[in-house]
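Every read-out reported here was derived from the displayed coordinates using simple, explicitly stated rules and does not represent laboratory data. Model, not experiment: these values are computed from the prediction. Cβ atoms are built from the backbone, for glycine too; each structure is taken alone.
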Structure P
Amino acid sequence: MSGFLDRAKEQAQRGLHQGKQKIDDVQAQRTGQDLVKRLGEAYYAERHGTGTPEGTQKALDAVENHAQAHGEDFLRG
């Protein structure tokens, strides 16, 4: 009986780990998409005279840092 409970516990822990990983992936993708949106906003503002090149560069740096940490998958769709 304890063998069955051990296996059930392992499966439950594995499921929890996979669920947490999926949540982390979704959060990283949302953050990446938000950073890309901010980059677009900064670039638009710069081109229309209400932003600065420094603001655009800061937004670009944030996107690049996120891509290094989490990959570039968030850039696709």
Structure Q
Amino acid sequence: MHIQTETLAEEELSTISGYQTPSKQIQWLTDNHWEFVLTGARRPIVGRMYARMKLAGIQPCGVKAVAEAWTLDLSKVS
């Protein structure tokens, strides 16, 4: 059984971008408005869930998933 990691493998990124060279992958990701981070070796890293959403046509939201602060409102309780 193959266990997938949280980030795309180099081969998967090559398949999506069509390039094997990291500099070309970075250019493709930038041109196609994909979010990514660079390793110390300047290789792009893309999250697996993010890639799935992009490939499915779902626009990933840039908002952080943080719970809103709330307060208990007892004004309507008699």
Structure R
Amino acid sequence: MLRINLGKILEQRGLSQRQLALKAGIRPNALSNICNEKVQRIDLDILNRICNTLEIPPGEIIEWVPDRKEVLVD
């Protein structure tokens, strides 16, 4: 599973979604959907704008969390 940590990053930096949207040139609704993990895809141009604005690599924004495997018991 992929987890988006953008909301946490903004909170740590004291930035609002609106401030980032304005600085990065992204529609506020699009950024809100990313922060609230309501997206299935993130356009690479938008991800690049976020990374450039916050000066962080994409790996800090998107985190891979292994899927939980269920243990089968006979």
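For this structure, a couple of remarks:
- For distance in nm of label points 7 Å out along Cα→Cβ at positions 13 and 37 computed as 1.2, the structure of P, Q, R it came from: Q
- For the set P, Q, R, ranking by relative contact order in percent (Cα under 8 Å, 6 or more apart) places R highest.
- Looking across P, Q, R, the calculation of helix-only ellipticity at 222 nm (-39500 (n - 2.57) for each DSSP H run of 4 or more, over all residues; to 500) that yields -9500 traces back to Q.
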